[in-house]
Structure P
Amino acid sequence: MSFTIAIIGRPNVGKSTLFNRLVGRKLALVDDRPGVTRDRREGDARLGDLSFKIIDTAGLETGDVESLSGRMRAQTEAAIELADAIFFVIDARVGVTPTDRHFAELVRRAGKPLVLIANKAEGKQGEAGALDAWELGLGEPVPLSAEHGDGFGSLFEAVLQALPDSTGPEIEVEEDNEVRPVFGEEEDGTELDITKPLRIAVVGRPNAGKSTLINRLVGEERLLTGPEAGLTRDSISVDFQWAGRDGDGPVRQMKLWDTAGLRRRANVQDKLEKLATADALRAVRFAEVVVLLLDATIPFEKQDLTIADLTEREGRALVIGLNKWDLIEDQGKKLIELREEADRLLPQVRGAPVVPISGLTGAGLDKLMGAIMRVQETWNRRISTGKLNRWLTGVVERTPPPAVSGRRIKIRYMTQPKARPPFFVIFGNQLDQLPTSYQRFLTNGLRQTFDLPGVPIRISTRTQDNPYGTKGKRKIY
């Protein structure tokens, strides 16, 4: 039976280190300074033969409800409500603090099964602090070192005792021996699999409204938001279903990544911001579609263009969202200008959808999701070899490639071996001499003729061997 555990505790007690150890990957950002984690992050954890959902949360701090610490605490309280059990973590080296005592009352009132963890319990000082944890009245503390992997056997036993119904042996169900067909790649012109979640990364400069947009899409305050720039640090993934605003469309499973705001590399000096930036770039590489969220009041700054270029180089489909559209006057004229500017500034992804939205009011979300699904279909599209070569023959006859050193470049045929993004291979003679300008000419032609807006297009060349060369000939001595 599946269950969920939330890790809570005051800042800098090692919650994210424990989270990373349980999921087996360094998903959460970790640093020596307190308060690194702000949003709650979920992951699939393993402990012995147990598999469960684990939630990493922000450090518990006192503060006004409207303050940053108060909003972070609200996210932690939401995680407690979702969880079946709680890992309450203290720092064994420091011992029990007044803050630990204060929030021990919070977890006691929650009425959930609880495991008290004394982290950083290695060494004599840690052992003494672990014994002090008894005074919290939360049961027997589990001495642990998340950093070094010590004490996880005791943690396993504690989880079994805390959740006996969820951790008991499962009843095995015999599976039938029916042989089911395994379908290979079909000639249907697409590599799209709608049964798999659509992976979307939302990126942009700080304070563009990325977290606000995702909260509006999922219909809850899932991510921490506020007027402060740079609130998001970890790249947080959120699973949700989309069936249109009215719920009358086909249901699609989606996985959204909220990412840290990306600034110019020269301005990133802080170690923590460097880690957050690297985490955001990883989210782009894992995504299928990248939503570049712009502040409509100051669109297409140099950093926006850099992020779009990064998306193209990573081979991801691109959708441009113009957030804060409710602040724009004369919206019709402004939208025409910005779409023309997008094509001029981003020729490498010409035709990328430009969608005006408002994360605050929810305006334009249907159009944004429609654009995302259309560009995903384009990104997965396969074009038949016959269509490609009929088009290629006409193009080469009208505009042949330039001669090199008096010798004509011959393009014989073209094929598309794969999509995601669309990848084309040209075969012929002397193609290593084919100018970049002519490859760009072919790329633009493919994009326009076969309707491939907003996706990167890759072209590779294969020069055929000269059948009259020395290869394969017998040498005469």
Structure Q
Amino acid sequence: MNPKYKYVLEYFCQLYNVPPEIEIGYGTRDASINITASETNYFEDFNPFPTDEPVWKHWRYQEIPFIFAGEANREVLEIVNGKAFINADVLAGAFFFLSGWQEFVYLQKHNATRYPYSDSLQARWKIAHIPLVNYYFDVLKSAIEQVYNITLTVDAWGQSPGAICLTHDIDNCYGGWKYDLFSQLKKKKIGDLFKIIAHRLTRGDTWFNFEDIIQLEKQYDATSSFYFIPDFGNVYFNPSIVKRVTTAEKSYDPADFFDRRFASRFRGYTTRLENADYDLRTPKIRDVFRTIRENGSEVGIHGGFGSFLSEAYYREGLSRFDEATTGSRFHYLNFDITTTYDILEKVDQRYDSTIGFAEVPGFRNGIAYPFKPYNIREDRTYNLLQIPLIAMDTTFRSYTNTALPHVLPTILGLFHEVQKFQGCLTVLWHNPYFTPYKYAGWREIYEGILKEGKQNLFQLTSGEKVYDQWQPVLERETKFS
């Protein structure tokens, strides 16, 4: 079998702990479970999208697009004489999304700091909110359950029906009082100005609120991940370099995009970008690390500008932490699938949680589970875990301009999709969004997420703990290993 499709089947069997005696055929008619093989040669070339239009089929009260669909006029699953026939190539379809094939193709041809949502199939079909791979897997799961009269479940969460992975990217923690002052002055809330100044003088910056976040989460028996940038100060960006390239292979130097020297501004690096406004080697930040860990939460790395393209930059950042980190997310969600996973694997990072669309909430890889990424060049899995990012505060505030009353319902809609499949909803809430001034109302949305998770018995947990629970699942031997 093609190693791409073996990757998908192995992952499916690990997820549901499928017994080895289950017979799954691909392109067959005489096995107990028969999956249509589209015999597509799409993955032999580097075209961005399949040429055929999807076939939309009904499954789990949802209209689902199937690429490499087979016969359009047949039900997606038919049981005939005790055998199951899946009338769509769910393996090829799942591989397209799970592997990140579309962004791999895009980044072979374009210089970019991250894959744009506007270029994705999810944007074309308006389906970012649907975890397509979960639905494809659910068809196969249902086929096995009906033919073999068994029940398959995801057992990674113990007694819980799923998890909400709670994360915080710490970009700034010292300059918030100025932003809050300006915000309240603009709103003509003069009384708040005195509160902000008093807070600054007696308790420190309004954005230096780590204990406040921890105490809120403790009310719901929750832990979370705090990702800190190891690079202090500004870098400079050359926008003219972000252009189409014609070579099939690219070799990156971080200076192609970013330079740390102020003098570089005279060489075309005209856009200033901010890394951290703190130095994580100072005693004050080290104390924060201890507080976070003592309360059961995680300190992870938020890789600064350029580190997603440079092993040397990334290693330099790791060396600034007081202890080894387990988890990673890159600043501004910068990520290049052709390069960044190789860096993470070389430095033995256990998991990453960068992969999500900044522009919209939803499922960039079509999956509501952690997964091992696929090395497309070498036709193998990477030895690390990706915990997909699904909902981020700045997406709603800065990209979709969603009115506050509609943010929580949108996130809960994604939660209910995750809930269908015993999955993991990864949420990113920056520390400034817990303050009552510039970001008034956003803390309440986060607390609404905690309430919903707790009411539904979901784990409210960190990326590190998600990794600990999923690593044994994805180390299971299967007949497709």
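When mean count of other Cβ atoms within 10 Å over residues 221-228 is calculated, the result is 16.5; to which of the structures P, Q does this value belong?
It must be structure P, since only it matches.
Cα extents along the principal axes in Å, for residues 141-316 alone computed as 59, 55, 33: which structure among P, Q?
Numbers: P: 59, 55, 33; Q: 68, 56, 35.
Label of the originating structure: P.
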**Message:** I have 23.9 for mean count of other Cβ atoms within 10 Å over residues 133-140, calculated from one of the structures P, Q. Which structure is it?
**Reply:** Q
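Please state which of the structures P, Q yields 11 when relative contact order in percent (Cα under 8 Å, 6 or more apart) is computed from it. Present the calculation step by step, with values, prior to reporting the outcome.
Working: P: 11; Q: 21.
Source structure: P.
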**Fill in**
Highest-scoring structure on distance in nm of label points 7 Å out along Cα→Cβ at positions 61 and 213 (candidates P, Q) is Q
**Complete:** Computing FRET efficiency 1/(1 + (r/R0)^6) of positions 437 and 461 (r between Cβ atoms, R0 = 25 Å, to 0.05) for each of P, Q, the value 0.30 comes from structure Q
**Asked** Out of P, Q, which structure matches 40, 26, 20 when semi-axes √(5λ) of the Cα gyration tensor in Å is calculated?
**Response** Q
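None of the figures in this text is laboratory data; all of them are computed from the coordinates on show. Model, not experiment: these values are computed from the prediction. Cβ atoms are built from the backbone, for glycine too; each structure is taken alone.
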